[in-house]
Every structure is written in C-alpha cells, then in structure tokens.
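The structures come next, written out as structure tokens.
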Structure I
Amino acid sequence: MSGAGKSLALHSLEDLGLFCVDNLPLQLLPKLVDLFHESGTPLAEVAVGVDVRIGALLDEVTKSLHDLSRRGISYQILFLEASDAVLTRRFSETRRRHPLGRTVVGGIREERKRTKVLREMADRIIDTSSFNPNELKSILNRAIRFQKTRTMAVTVTSFGYKYGVPIDADIVLDVRFLPNPNYVSSMKSLTGLHSRVSKFVLSNRLTKKYLDVVKAMLGLTVPQYQREGKSYLTLAVGCTGGRHRSVVLAEVLKQFLSGKKFPTRVVHRDIHL
C-alpha cells in the first residue's frame, strides 16, 4: 500500500545487504533474472518493491512468479499495509498526492481493491501502523530469515568549526578547548598527521583525561547505535581550523573504534584548507 513504508523497507533491506529495485514492472522480473545470469553475477538476496503505480501490470504477477518457480528461484512476498487512518495521516504530513483518485481516502479504497491479489498471495502481511523505522527493519530481518550479521560502519571526520559542522554527523565532539599547536610557530604549517603535532596534543594532561572520558562514552553508546539498527555512524571531531587538534584525536578514535571491531575509516575534511 502506498504510504505503508515500501521505500523505508527497501532502504532497510539494502542496509542488510540485499540488492534492491524499486517499482520494477512485474512482467520484467524474468528479465531481471536474465540480466544477472548474463552478467555472471550470482542471483541471491534481491528485493523488488512493487506498488499500485505500475497499474495494470499487477495482472502479470501470477505469470511472472510462475516463471521464477520454473527456474528454481525461491521467493517470498511481503505485503506492507497500514490502517486507513494512518495512511491518510502519512499522506497529510508529507503533503503527497495519492497515486490513485483525487482524494486520499478514495485512492486508498481503490488501491486496496487493486492490490487484493498480491495481498492474498503474500507469505506475510506486515501492518506498519504502529512501527518505527527500527522496528520495521527488525521485522523485515526476521521475515526474510536473513541471519547474516552486519557490523555498523563508522566514519570519524575531523573538521574546522570555521567551515561549518558536517551535516551528516551523528555525534559531534568539540576539542577547541585543548592547547592549539597553531600558535606554536614550528608547528603552524604542519598538520595533525605529523608526529610532532600529535605528540604535542596527546602529551597534554587535559587531552589524556578527555580521551579517557570520550572512549568510555563511545564504548557505551556505539554498540547501542548498532543494536538500534543503525548501519552507519558518523563521529565528527572539530577544532577551529580542522588541521591540528581534531585531526590528532580523530586518528586516535579511529584506532579505538577499530579495536572494538567496528569497521572504521577516518576523513580529514578540512586538513588542506
């Protein structure tokens, strides 16, 4: 059903490692299989999103699925729906038009008629009326019996406040209170990747205390982000110009998180500005 969370579901399945295709006409399902075979790519863990916008092609569902079965390809149909009141509210909040009918209520009524055959064929019907994104992701995980564990990926970004906070940051650390190598003439032209700058910052007693606190905080919170279903986490570390202190601490925290078995990369956004 439109508004029941198809796009969110596809994003969640993509995060779980599936190859996702949105609004593929059902008569092209066999063609999708052919493309995988011709490219030599193993056909496994593919999700196809379908809604009423494909129109009369819903009639092709039985024929296309029979073709998949004939080829020995297993599949599941998950039908997402929600109550009329919830669907109406979601369309109102997003100010989107329903793809059917001039009114949302009329469109929902007509859509239920047109998708009836898919609902009846579904292996599982998922009512998303009361689900938040993490709950839906968990339900989908169980519904497709997807047992592969995927570890949340972490990006540690150093930045300069004078150039703005990274818009994708989940956690922001402000280290402008630490001693600044920029005011030491012999280190002004260097960056936090240089051993002299790193030693200057890390040998400070305040830095050591701060890192102890930050590591304890990350050790507590980062696993909880993963437990909540987050696939990517961005930790931003900022100083004034993004060239010295933030770079040093970003490197240290990258090593710390890698040691906790989280795939971690570091990005020094403003190091050359």
Structure II
Amino acid sequence: MPWTALAWLVLAGVGTAFLFTVFSGYHGLGSSAPQVVSPVPVSAEEFAKLPRATTYTNIPAAPQDQDPFAVTDGLVVHPLTAQVIYAAPGKPPVAVLPATELEGPTWVPVVQNSPGWDRVLLPNRPNRTTGWIYVDGTASSQLQTRHSAYVIRVQIGARKMTVDDGGGSLGTWTVAVGAPATPTPTGRTFLLALLAPPQPTYSPLILPLGAHSNAFSTFGGGPGTVGIHGWPDPSVFGQAVSNGCVRVPATVLHELSTIPLGTLVLITQ
C-alpha cells in the first residue's frame, strides 16, 4: 500500500461459571437450551449495498458501545469471509465486516455475547460503534477465534501507557498524547493493523486503532485514523502535543508490535 494511503492520522474469565440445573423427576419437567435468534435474511443484492465497516467508512446506523470503559475477557474474532453486521440479534443488518483491513487480517474484540451471537467493536466512524455477528451453526466455520491476554491502557491526563498481560504488567511508560485542540479520543478500541512504512519518517512502525480523531474529519488525505507510533524527539514524551495519536518510545513500539491484532486498547482521561 502506498504510504500516502496510510497518512490518515498519523496525526503528525477465568469468568464466573453459571450452572443451571432443572430437576424433571416427579412432574415431568425438562430442561431447554436458550433459543438462538435467527438472523434477518440478506440477499446478495442487499449484501452488496451494505457499507463496509473499515477505517474509511462512516456507519451511523451501527449501535454505540454500551460499556465503553469495560475490560473484555480477551476474545477476538477474525472473519474468514465477509460477515454481515446486525444492529442486534433479529434486527436489520447495518454493515459488512470484511475479512481484511489495511491489507491485513481483520481482528475485532468481542464485547458481549448472546446465544448464537457475538457483539464486536467496529473500526469505522463514529467512534465506539459496535455490531452483532451471527456465530451459530455453519456461520461459526466462517470465523476464527482466539484469546488475547493483553490490554493496552492509555491514561491521557497522566500521559502514561501500561500493557497488561493476563493479570500481570509488562510495564508502564511515559507517552505523548493529543493536544487540547486535537485530543486523543477516549473509550475502548483495539489494535486494527500493524504497518511498516516503506520510507519511514518519524516512526518505523504504525499501529492504527479502531478509532478516529474528533477534531479532523480527514488528515493527510485519509480518514483521520488515530494510531500508536514512535517519535524521534524524546522530549515530546509526557506532553499533550500530538494531533490525536499516541507517541511512544522505541522500546515500547517494539513491545507493541508483538501484541496480537484485535487486542483491546482502553483510553481514559
């Protein structure tokens, strides 16, 4: 991909187990599994007309994240083929999640479950949008799943980044964040891609997030995607000086490059 296409905003558990037991002895009572809501059918023509959920698109019909500062259990999914995204189980479709994003595999975090369905964070505008993927039956064979033990936390006021790893911590570092006029957007998002510019200027690697600047509708010819990247001048660390991206030291950038795509990034004030 030519570097100009990447210039967006290089703005430069163990959970509780639930056990339900129904005794059917004397009165003939039986147990039944939760009913799976079937998806609304989508024709090939309708599928082709649905917007693609990418960093370049705006999908106002996609529902907002209901708990934008919560940590997930680390489940992330990759559509092996493009998947229809629904407003809710049994509700109309709102988009299509493609199998690739920025020439790499699409990985998105799951933020909610319902029988036969996963709710995921989306990479498009507006920020904090979500959608539901039908995962029951044959649909499950079209999705790859894994767990990421990592959570990347960015504290804007403290200018700090912490990387958690399965309850432990890989470290906390001082970083640079968005300036007051071009703030880094808050809420939970995720690592969308890992890019290596062919002719890097300020950073050898850029990690776009599934979030966008609220100050820029476009930047450098792109959609104003917020990312994490390095910076050659270490004096910026600890400052609110960027156009919205999070600037990190070289050692942190190397650490982040080993973390799986789809990993949750939690940005707080």
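Just so you know, all these numbers are worked out from the coordinates, no wet-lab data involved. Owing to the predicted nature of the structure, the values given are computational and were not obtained by experimental measurement. Cβ atoms are built from the backbone, for glycine too; each structure is taken alone.
Values computed for the structure shown
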quantity: With helix-only ellipticity at 222 nm (-39500 (n - 2.57) for each DSSP H run of 4 or more, over all residues; to 500) derived as -1000, matching label from I, II; calculated: II
quantity: Origin of the derived value 19.6 (mean count of other Cβ atoms within 10 Å over residues 171-178; candidates I, II); calculated: II
quantity: Read-out volume of the Cα convex hull per residue in Å³, computed value 138, structure in I, II; calculated: II
quantity: Among I, II, which structure scores highest (criterion: distance in nm of label points 7 Å out along Cα→Cβ at positions 219 and 259); calculated: II
quantity: Computed 1.9 for distance in nm of label points 7 Å out along Cα→Cβ at positions 67 and 83 - originating structure among I, II; calculated: II
quantity: Highest-scoring label, criterion being Cα Rg over 2.2 N^0.38 Å, for residues 99-162 alone, among I, II; calculated: I
quantity: Structure with the greatest value (metric distance in nm of label points 7 Å out along Cα→Cβ at positions 131 and 155, set I, II); calculated: II
